[in-house]
Structure formats: structure tokens, C-alpha cells
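We did not get these values from a lab; they are worked out from the coordinates using the rules stated. On a predicted model such as this, the values are computed, not experimentally measured, just so you know. Cβ atoms are built from the backbone, for glycine too; each structure is taken alone.
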Structure 1
Amino acid sequence: MPTVGEVAQVLEQLAPLALAEEWDNVGLLVGDAEWRADRVMTCLTVTADTVSEAIEQKANLVVAHHPLPFRPVKTITSASTVGQLLLKLIRNSISVYSPHTAFDSASAGINQHLAIGLGLQEIRPLKTAASGDPDEGYGRCGLVGEPLTRRELAERTKAFLNIDSVRIAGREEEGASRVAIACGSGGSFLDAAIEAECDVLVTGEASFHTCLEADARGVGVILAGHFASERFALLSLADYLTDQLAGMTVWASRSERDPLRMV
């Protein structure tokens, strides 16, 4: 029967923790490496719903993309939401592992899969990681194989992520030939996208002013939503873990939903 530590080793091979941003909190965040990990649930975020599901389904390890805790905590009490979640997890002997920005930047990480899913070619990081590996780094950029407008790229993004809508900043009828990718909250990648001579940035979310700046500089922006731009990878991560370690039942959370809805 696999242990939490053994699952952590597999995850670190996929997404080396050295790739994580300095401000991030990654790795085994809750629990004990010696605890068993025969029932593992992946999810984007640790919430009341995903914790309840983990308890009900008798999970003993949650692999959550977003860290919990993310910021340092001085107390763990029921007076805060973070405290409530941590107490429930610990009471039920459920560990939490988060790969977060290490998984974003890994050679087979979220940004790479998103670039492949959009049909990009000659894919490379927007900024190479300190490791020196040309396949590791922040964001991705690549070429569209055939002539596409930004609207057509938006439709392709919707189809790959299985979502009903995206938001577009800039002239949607203009061409999309070199595309930058930044999952999650990727507005800070605008300068890197421009430096890489990309004409479109596909990301989860970006600020109003970032979209204005992109438009002024001739770069289109496609906003797929933070949840949608990352959640798809947690489905494939569950399959990956199943293949890597015998004796585990692994599933992607069935209760997790995008907290933002169109009405």
C-alpha cells in the first residue's frame, strides 16, 4: 500500500518543487509522509465541499493545486475558514499535497498541456526556469498551425476546456499566429508575451487595466476563467497517479465547481 511520502515522490518527479515561485507554498503541507495513501483525491482548491467529499469518500490524501495553507497561520482554530478546513482534515487523518506553480512550470505541467490542447506547435516556455532545462519554465508560447482569428482561437479554447464562454479583449477579427499561455491568474505574463512577439495571450484571468494595456500594445487577450484554465489538468493528474502507483484508488473531485457563474 503506497504511503503519502511515496505519492509525494511521484509528484515531485512530475513537478520538481524547485520550479515553484519563491512566494509559493508547495509540497506536503498537511499530514505525515508515513501515513497510508490508498485513496487519493485531486482537486483544484481545498474548500468546504472538497473536504466534505474527501471525508465521505474516505480519502487519506488530497492533491490540491492551490495550497492550503497558502500564507503562514499563527493559529489553527475554528474562528477562521482556513482553520476550520485544516482541523477537519487533521481530525480525519487526511494529508494535503500541493504542487501549484511547480506544476504550472513543469515540462509536462498545466501550461504545457494547455498549449498542446490548443494545437500549438514549437512550444517553449515564455521564460526558462533556473534549472536550465529548455522544457521547464514560466508560461508557454507557440505557433498556431493554420491561420486563425482571435475569435476562432477563443472557440478552440472553449472546446478544449469544455466551457460555454470566454472573454476577449482586443479586436477579435485580427489574426492569432503566435500565442502565449499562462494558466490561472496570468496577467503578469503580458510583458513576457510581448517580448516573445506573441499576438494573443490566453490565460484564466487578468485585471481590467492589464486588458487595456494589452489592447493598446496590439495584443489580444482571451480569458477562460481561473477555474477552467487549471481544473482540466487535475483530471489528467488523477489518471497519471493511477498509472504510476499500484494499490491506489484515485479520482478527481466530483463536487468541485467554479465559484463564478454566468447568470
Structure 2
Amino acid sequence: MNEFIKRSLTGAVFIAVMLGAILWNPWSLLALLLGISGIALYEYYNMFRLRGYAPLVKAGIASGILILLIVFLEWQSFIPAKYLSLVIVPVAGLWFSFVFIKRDQLVHSLIITISGLIYILLPLSLIPFVSQNQLTGFAYDPEILIGILFIIWTYDTGAYISGILLGKHKMAPSISPKKSWEGFFGGMVFAVLMGFLYASFTTMLSLADWVILSFIIVLTGTAGDLFESLLKREAGVKDSGKIMPGHGGILDRFDSLLLIIPFVFLYIYLIKI
């Protein structure tokens, strides 16, 4: 019971902070994204350190924060669009660091460091672009982002309940022994129902769009969760970190979102617009 209370309180605070930062203004969203990116990158690199590798932790985190700032400032029109190309600079800086850094397995270190930017920073950098209203001159409007989060949380809850009550057939026992196909399809039903419900309160996307996005979120979110489970299994850890009592690390909470956001972005900007 104590563990359940701890998880519930941590979850409630987590949701409150997330929604508060997203709804307040775009700058509080930036602060949230910077915090998530820094901690998630540290946890990602730390899992590789546990496997005997030596990623460039400080350089990777600094590069990630700089990339996120450049993208955000361009999105807010504080810098011209042409300066978005500056994101190449921190990445190139990592590649050229072999001139100044002397360590074993430097090539592995560079690859792991840059993979963290692709895995974590690329999706997080796309979040501002799904947090704007195409109907009102692309002004800040977190309606779609909030909907994504509601569907993720609903899917997770539905999958957990369905898995506990009905779960018999394991989805990927070698990666995540607790996940079942019954939990997956049960969570999908909950997610689609949330998509239906959320569509009735929104104006930016149609009911059909939210149903499609619900399926996209379930499929890509499950894949993202399994991928992070694979990383943890190979690192020999139960959680990516301990920053959230009862829930593990930041990467544990955002593993599904990291794969969801790029596909939602593609749907909105390639199909809807």
C-alpha cells in the first residue's frame, strides 16, 4: 500500500507539473523541455556507462540543450529561420572532439553520444511544432500536445488494468515480461475512447484525426516503451533512474513519447496540411 501511495502521489505531481508548464506559456514549455532533455540524456548515457562504454556525457547534454534552444528560438521567431542550420555546429563539434579528447573506444563514445541526441533531442525539438494552431497563424496552442498526453496516460492505465485482469499471452517476454497482448489491445480500446472523448472538446483536429492519432500513439508508444526496456535489460537495470519515487527515471516516463512525437508530427504536417 505504501508503494501504491508513493506511486500515486508521484504520478499526481508529475501530471500537475507537466500540464502546468504546458498550459502556462511557451517559455514554461521550454523550461520543461530543457529539464527533460538534460535528465533524460544523462540517464541514457549512464545506461551505456553501466555497459562499459564512456559516452561524452557533459558534451552531449550541453549540445542537446544548445540544439533545443536554437530550435525553440527559431520557432518563436526570435532568430531568422536560416539560423536553424546552426544546430549542425554542436553535432559537428562532437565529431571533431577526437582531436582534443584522448580516451579508449572514442569512436564508440562519439556514436553513443550522438545517438542520444537523435533518440531524445530530435523528438523533444519537434514538440513546439505540434504545440501551435495552424488555424490562427501558428500561434502557441498546446491542444494537440495535451491530447497526446491524455491518450498516452489513458493507454498506459488501460493496458495495466487489462494486463492484470486478462493478461495471458506475453507480447515480448525476452524484453518486457510483464507486457501482454491482452493489455495491449485493452489499452488500445481505452486510448481510442479517449480520442473520441477529447475530439468533442477540441477544434484543431477532427474526430477521424483523433481516432487515427490514437492508433498511431498506441503503436509507436508501445514500440518506444519496448525499445527503452531493451536498453535497460542490456544495461542490467530495472529503471533508467531514481528521480521519480515509484516510477523510476525521466526516460522511463517519456520513452513512449520519444517515438510518438515524430510520427504525430509527420501526420500533421504531411497529411493534414
Between structures 1, 2, where is mean count of other Cβ atoms within 10 Å over residues 12-19 highest? 1
Here mean count of other Cβ atoms within 10 Å over residues 68-75 has been calculated and equals 11.6, so which of 1, 2 was it run on? 1
Ranking 1, 2 by Kirkwood radius over Cα pairs in Å, the structure that comes out highest: 2
Of the structures labelled 1, 2, which one yields -22500 when helix-only ellipticity at 222 nm (-39500 (n - 2.57) for each DSSP H run of 4 or more, over all residues; to 500) is computed from its coordinates? 2
